[in-house]
Each structure stands twice: as structure tokens, then as C-alpha cells.
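Following this line, the structures themselves.
Read-outs: derived from the displayed coordinates by stated rules, not from any lab. Bear in mind the structure is a predicted one, so any value in this text is a computation, not a measurement. Cβ atoms are built from the backbone, for glycine too; each structure is taken alone.
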Structure 1
Amino acid sequence: MMDIEIDFFQARNLFYQGCFNLLLEKDLGENQAARILKGRAQRMLGKGNEILWELKNETTPEFLALRGWVLYEEGDKEQGISEIRSCISTSSKNATVQVLGGHVLYREEQYEEALELLKGHSENVEAVALIIQIFLKENQLKEAQKELEIARTWASDDIIIQLSEAWIDLYKGGQAALNSFYIYEELAQTTPNSLTLTGQAVAELQLGRLEDAEETLAQVLTLTPHDGDALANAIVTATLLGKDTSVYIE
């Protein structure tokens, strides 16, 4: 049992770092939390239709929220939003409903509604991360920092709290980006992937380390040649270095 719990914790961290294939390789058992995490990872790998088929007979709030989120991400936004709102109306205190509903509302730019839902969380690090993203989107740096400080009292070592700190430091810019760089660099050394390496490169850009950013982004594009964020930042970096950007434009 303990091994499965450890594997689930590790798999959750892999999800937050964007290592979806590695996550799916783990044996997490067949409990609901594991199925939802794997379902989200499968959708991120473009297997949304498979998940919808698996969910067709599910009726719990968690699986209904997953279905609504997958529908939304697959492009059926109207139906996805409808199903998410239905989940929220009946199960707004459910952690999965809060997180997946919060994601959809965030994507719809319904920030106040998303905050109202997410603030009902009970020490849920992903809810905290979404709240911080919304505050930064609304240029409310002080509120984002306040949310981070509260979360540190009960989840200081959690990877998503570390990532949230990195987002705030990138938002601040200047020398604050140095702390963000250290966070992303440490994560990238443990599990190199497009999310952590691109974050490291953005910090390097803010610090004026253009050649380092160029090298880091080259690593990302070796791992994931069509990563949109990496390509966009590679174009910016090449432009600042006075280099040809056509290699990044298909």
C-alpha cells in the first residue's frame, strides 16, 4: 500500500512537470484518484477520445468533472462547460470538481467565478496554483504572494508550490528571476522535460543570459521538436541574438 502511495505522489509530480509518458508507465492501481490522474495525462497526450469512451458509464462527481474537462479540451467547449457547470452546481466542495472546473473557467477567462470555486479548497496545491495564476493574470501580485505564503505553511516542499514561486518571480522580473532560474534548473536536473527547461530558459532570458537560453531551448526542441512555448521563446532568443529565426518557423 505504501509503495502505491509513493508511486502516486511521484506520478502526480510527473504530471505537474509535463512528463505524461513517464506517468503512464507507473502502476498506480485502479483507484479513482489514479484513474483521474492517468486520464488527464492521456488527454494531454492527445488521447481524449479514449478517455471519453472509458468514462461513458461513470457517474461520480470526479469522473463527470473529468469528462467535462476532456470535452472542453477536445474542442467541444459548449458541452464541456455545460457539464462542468453541472458538476459545480452539485459538488462545488469536491476537490476534483474544483480543480478541473477551475481550469475550464480559467480558460474561459471567468476569473472571478473560478476564484470563488477554487477558494473553497481544503489544502489542495493545484487549486492554490490556479489561484496564483489567476491573480498574476489580473496583475494582482500582492494577492498571488499572499496565497503562496499561506500555502507554504502546509506544503512548502511541494513541487507545485515551488513552481508557483517560480511563476511569481518571473512575473516580478529583474533579479527576482534568479530564484526562478534556480527552481527550474533544479527540477530540470532531476527530470529534464519541456516544461522545466522552457521555464529555465525564460528565466535566463529575463536575466540577459541569451546564449544560455539558446542552449537550453535547443535541449527542449531536441526532446519535443514541436513544443509551441519553446519555439516561441527560441524565436525571441534568436531575434535578440541577431540570428536567423526561419529555422523555427514551419
Structure 2
Amino acid sequence: MTYDDILTSTDGPVLTIEINRPEAGNKFRHQTCLELFDALQRFRLDRELRAAVLTGAGEKFFCIGGEHEPVTSLDQSQVLPIIDVYQAIDTIPKPVIAAVNGFAVGGGNVLHNVCDLTIAAEHAVFRQVGPMVGSFDAGYGSWYLEDTIGRKRAKEMWYLNRKYSAAQALAMGLVNEVVPLEQLRPRATEVAHEIATRSPLAIGGLKAAFSARHNGVSGQARMAHDQQLTLYLRTQEAHEVSAAFAERRPPKTESFWS
């Protein structure tokens, strides 16, 4: 897939994805969502990549939400596929680190919060604006925000639509770290490289466990299928049962539990 709205680059085991629409506040439109989803799926499947950094182009905007088409915004078949992007970040068994380089507003605030970690530039601003512009996010934007900063703070952020500085975001637990802008990408990449030295199976298992509570059957399936099943299929027990079925004979039970 050729990308028009995003840029990607790799540094060893670390992928960087950059939303490249600074003239539009790095808003995501249909094309942006499709490209982000494609890049994330490629990240999922590449065994050499262990962690990703998600950021925005320029020094002013990380992402200020979605760009809705007036003609299609009320057509359910044409709704912005940003939920697919949130789900991809949430379910890929590899960490995604948000490097917030400016305003993270509306869907942009949700986007960084869905990521595993957030590192922010000192001048970054965080805000939810739904009720003041005639919109809302009743899924990832509310549930995950409540988990991150607590019920009262999340409601304050959604109901009052205030701006929060990077320092305030750090104090309330919305971000993990705040650094000067010139250190943002190097620091995010450094953290990604550090995570890349950890056990990928352990990281994947932990990420699946963190997301299972919110994702219902899908979350449980991620743990049982993506994590446990792949490990089970490597056991002598699985090999013996499969061979016995193919050979139409009873399995040799001495291979069980091994």
C-alpha cells in the first residue's frame, strides 16, 4: 500500500509511524485511518519489529481528531474507521509508544491514550472537546480514559472540555514522561529500543492480559488464541494428539503434559 497521509521508518527493531498532515492539524481522515491500519498490521506480522513509536509531523500538532466528510459522516457504511486503528493498537502483541509533539485533541487524545505508553513534549496540550462541538466517544475515549486517570478526572475532561498542559497530564497519570521537544523522538525511540530487549512472548502475554478485561470475548480470544494456543502447538502433547488423529490411532498418553 502506498502511503499519502503517513510516513514510516525503521531503526532496527523499532518502527516509527508519523501522521503527516500538519497543515490539517494531523487530523485523521478515511485515507489516514486505512494507512495507519495497514502500517500497524505490517508491524504485527514483522518478526524483526518489536516496538513502535506513533507521532505527528511538525511541532504543533500530534493529532486534533477526525476530519469528517459532511456528505458521508452520517452514513454508517462510510464512518471514519478509526476504531479499527484503536483496536489494532490495543490488540497487537507489541508495544506502541505515543510521542505527543503538540496538541492531542478529541480523537487525538484517544489515540495516544490507547497506546501502551505516552511520552509528551513540554508544550503538548491534551483536551477532549466532544460536547462543545457536537460529538462524543463512548468507547475507547471514555472507558480507557477512566482507567488511565480515574472516573472523576475523565468526566471532568469530557464534560468541561478544558485544556491540560503536559505537566498537568503527567500529574494526573495521562502521560508517562515529559521531555523538551528536541528530546521527544530520541527519548521515545530509546524507550522502544529498551522494550525491544525484553521477552516478546512475555510482553505479548502482558498486553493481552491488560486488554482482555475491556474487550470481552475478543479480549479473551486474544489471550487464548494468540498467546496460549501458539505455545500449546509447540508441545509434544499437541504433536502427538495431532499425529494420532492423522494415523487413526489412540494417542500415547505418556506425551501429555510435556
Structure 3
Amino acid sequence: MPGQIGQLRALGGEPRVSFGGANGIELGQACTSATDLAAAYGEVISTYALTRVDFDIEGAATADTAASTRRAQAIASLQRDAAAAGRTLDVSFTLPVLPTGLTQDGVNLLANAKANGVNVNTVNVMAMDFGDGVAPNPAGRMGQYAIDAATATQAQIRGVFGLSDADAWHRLAVTPMIGVNDVATEVFTVADARQLAAFAAQHDLAWLAMWSLTRDKPCPGGATGSAQPTCSSIDQQPLDFVRALSAR
């Protein structure tokens, strides 16, 4: 990773390292104190001289209030330390979402962060794997479902953080799962990406991302009916989604 970070910075970019994810034990749950948690996060931040970090909170961790409080206290401490040293620490949260917006656990997590002094710069929603119960008949509609999720989340974060309409949009990011999702009936196409990019440009969203860059290419055997880790499982040209989502 150090080599990749160096290459990115040489091109004028700046990494955002993410803690958490769907697998394993989330660090906020594993550490028993905010002090220990801040030290664990801080070691990574100092090692790579990071100015941007993300916290990807999924599954049981979203409902763990004690872990949310420890995490928020640790992040707020790190932001205070950065400010005292004349640096910034830009913080984003990556959270599950439905077409109706964040779950109540997600809203509570953000409110907890605010209450504990975290400056949340961006809320990034994972517009993927919705399920038929909340996103019926998804063929050709995944772009709209992502837009619905973004629209509902914007209203939620506007309320949690007391933001203006424009500021709430600008603190929102959207990450779809490109191609075939884990819920195999949900297929996010290049056309869906273009639709989402137009919406993001209209509302000045913070950013669009994808799960994942590694998958932004066709599978060697062509389209498949299930999600693959290294290709999109649909007919496409390499980097079609990069081009579509960047066109804002």
C-alpha cells in the first residue's frame, strides 16, 4: 500500500483510507476504550500521513451503541489533535442504505457522532444489494433506486446535522455496486451509472465511487448471472464505469 499511496500522490491525488467493512470484527467493537481505539486509528493515520479517513460501518456494528460512542470519541479526539497541529482530518462514514434512506441504526450512528463532537464531512451510502422487498423489479431501475436512496439520505443528514439543502447534498456521496450485485437480480448498468452521474452533477454531491474498480471490466468468459470479485459479470468495455461516473 505505501507504494500505491506514493504513486497516487505523485499524480496529485490524496488517499482516503477506510476502516471497517463487512468482514471481521469492526475495530470500534474490538477495542474496549476510546483511548485505545484512537491509538489504533492514529497509528495508521501517522504511518501514512493521512488527511482523509473513512469508517465503513456495516452489519451488527451499526446497531452497537457502545461501539459507536467509542468510535465517535476516538475520531473527535483525532480531529482535535490534527487541528492543534495545524492539520485537517477529513472524516467520512460509509453506511448501508435502502431506497428509503439510511436505516434508523445509521441515523442514530450519525447523531452519536455529532453528539460526541465529530465533524462528519461526508456520508457515503452503499447503493447496492437492496433486496426485492424494498427494491422490487430492479431490472433497468438500479440507477433510479440509487437516486431514491440519495434523495432520502440527504433529507436525513440535513436533519441530523442541521444543514442547508445545498450543504446536505454536498456532504453526500454514493457508491453503487457495478454490474451484477450479490442480490443477482440487481444489475447496475453503465446506463444506470450515467443516470446517477447526471443526478450527482445536478445536486453537487461530494463524490461518486464504485464497488469496485477491480470489477470495472468484463469477465473473461463474458456475462455471468452472479457477482464476481474481479469483473462486473456484464457486457462492458474496461473502465466503462469510471468514465460514466466521472462524467459530472
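1, 2, 3: which one has mean count of other Cβ atoms within 10 Å over residues 49-56, as calculated, at 18.8? Structure of origin is 3. A value of 2.6 was computed for distance in nm of label points 7 Å out along Cα→Cβ at positions 17 and 137; which of 1, 2, 3 is the source structure? Comparing all candidates, it corresponds to 1.
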